[in-house]
Structure P
Amino acid sequence: MARRDLPTPQEALRILSEKRTRPPRRPPPPLGRALNKTLREFDAKFGQGSGALEARWREVVGVEIAKRTEPVKLIRGRNGGPSSLEIRVAGPSAAIIQHQAHEILARVNLFLGAEAVQKLRIVQGPLQKKHEPAAKSRRRLPPLDAAEEVGLANDLAAAPEGPLKTALLALGRGVLRQRRAID
C-alpha cells in the first residue's frame with residue numbers, strides 16, 4: 001500500500017471550513033411537548049384512574065360512606081381481567097360497608113365508566129385523611145374592653161416579664177372572651 005501524505009495546515013483549514021465532520025447538535029424538545037402524546041395515549045387506554053377518584057371520593061360515594069372509607073388503589077386486571085378497587089375502612093364500619101359494596105361499585109363505575117371496576121376489596125385500618133364537617137367555621141370573638149384588660153393586667157402584675165407572662169395574658173383573654181360569649 002502506498003503511503004499517503006498528510007495535508008498541510010492550510011489545506012486542513014480549507015477542508016474543515018468547507019465540510020463539517022459532525023452535524024450540529026440540536027437541543028432536546030421541551031419535556032411537556034414530548035410527554036403530551038404519551039399522556040394522551042395512557043389516558044385513552046386507562047381512563048381517569050384512582051387519582052381522580054381519590055380527589056372526588058366524597059362526591060362519588062356520598063358523605064356518610066366517605067366518612068368511614070377512603071380509596072387506596074385501583075388494580076387493573078391483567079389481559080382484560082377484572083379490575084378491583086381497594087378501599088380502607090375505619091375498623092367497625094367494615095361490616096356496614098361490606099353490605100353496601102354493590103352500591104359503592106355502581107357509583108364508582110358511574111364515575112369511572114361502565115365496568116371499570118368489578119371487585120371491591122375492603123381493608124380495615126385507620127383512615128389517612130380526617131374528614132371534617134364542611135360548614136363549620138369558628139366565629140371570631142370580640143376583643144376585651146379596657147376595664148377587663150386592666151383587670152387582667154393587674155392580676156398578672158406580680159408575674160415576671162417574659163414568654164410565660166405573655167402566654168398567661170393570652171390565656172386570660174381567651175378565657176374571658178369565652179365566658180362573655182357563654183353569658
Structure Q
Amino acid sequence: MEQRALVRLSKRMSLALRHEPGRFGLTPDHGGWVTVADLLTALRVGRPALDQVVAGNDKQRFAVERGADGVERIRASQGHSYPVDLGLTPTPPPPRLYHGTGAAALDSIRATGLHRGGRHHVHLSPDVETARRVGARRGGAVVVLTVDAAAMADGGHVFYRSANGVWLTEAVPSAYLN
C-alpha cells in the first residue's frame with residue numbers, strides 16, 4: 001500500500017479506535033479493545049493493510065493482542081476521548097519529560113499549564129526529538145516544553161507510561177514547565 005494511503009488508513013483507525021467507534025459500528029470493551037475482524041469489516045480494509053499500519057506506525061499508536069479466547073483484538077494505545085480503562089498502573093516518571101506544541105499555544109500554556117482537553121490525559125514524550133515530531137503535526141513553528149516530572153511526582157501528581165512509551169498525566173500546572 002502506498003504511503004499516503006497508509007496515512008489515511010492510520011487516521012481512520014485512530015478515529016474508529018480513539019474517538020468515534022460508534023460511527024463505524026464498533027463497540028469497544030471497557031479496555032478499548034475491538035476484534036480485528038470487526039475493525040477490518042468496519043473500515044472495509046484487508047488484513048495486510050492493517051498490519052502495515054500497525055507495524056509501520058512510528059508512534060506505535062495501536063496494540064494487537066490475542067485474547068484468552070484466541071480472538072485477536074486491537075485498540076489504540078492511548079488518546080481516547082471516550083471512557084476507557086487502559087489498565088495502566090502509576091509509574092514513577094524520569095526527572096524530565098517533554099511536550100511539543102505549536103508556538104501559537106505557548107502563551108496560553110504558560111498561563112494555565114497543559115490540560116487534557118477532550119482526552120483522558122496529557123501526553124508527554126520521553127525525549128526532545130519525539131516531542132518535536134508531535135508538535136510538528138499541526139504545522140507552523142514548534143516549541144518543546146520541558147516538564148519537571150520529578151517535582152510533579154514529589155508534589156503528588158500521578159504518571160502512567162503507555163505500552164508505546166508515551167507518558168500520561170492528568171494535567172501539568174504551569175509551575176512545572178520550563
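Any idea which of P, Q comes out highest on FRET efficiency 1/(1 + (r/R0)^6) of positions 31 and 95 (r between Cβ atoms, R0 = 25 Å, to 0.05)? Present the calculation step by step, with values, prior to reporting the outcome.
Working: P: 0.00; Q: 0.25.
With respect to FRET efficiency 1/(1 + (r/R0)^6) of positions 31 and 95 (r between Cβ atoms, R0 = 25 Å, to 0.05), the highest-scoring structure among P, Q is Q.
For which of the structures P, Q does the calculation of mean projected area of the Cα convex hull in nm² return 10.8?
Q
helix-only ellipticity at 222 nm (-39500 (n - 2.57) for each DSSP H run of 4 or more, over all residues; to 500) was computed and gave -8000; which structure, P, Q, did it come from? Kindly include the intermediate steps, with their values, before the conclusion.
Numbers: P: -15000; Q: -8000.
That value comes from structure Q.
Thinking of P, Q, which structure, once relative contact order in percent (Cα under 8 Å, 6 or more apart) is computed, gives back 21?
Q
A value of 10.0 was derived for mean count of other Cβ atoms within 10 Å over residues 7-14; which structure in P, Q was it taken from? It would help to have the intermediate numbers written out before the result.
Values: P: 10.0; Q: 16.1.
Structure P accounts for this read-out.
Only the coordinates and a few stated rules stand behind these numbers; no lab work does. Just so you know, these numbers come straight off a predicted model, no measurement behind them. Cβ atoms are built from the backbone, for glycine too; each structure is taken alone.
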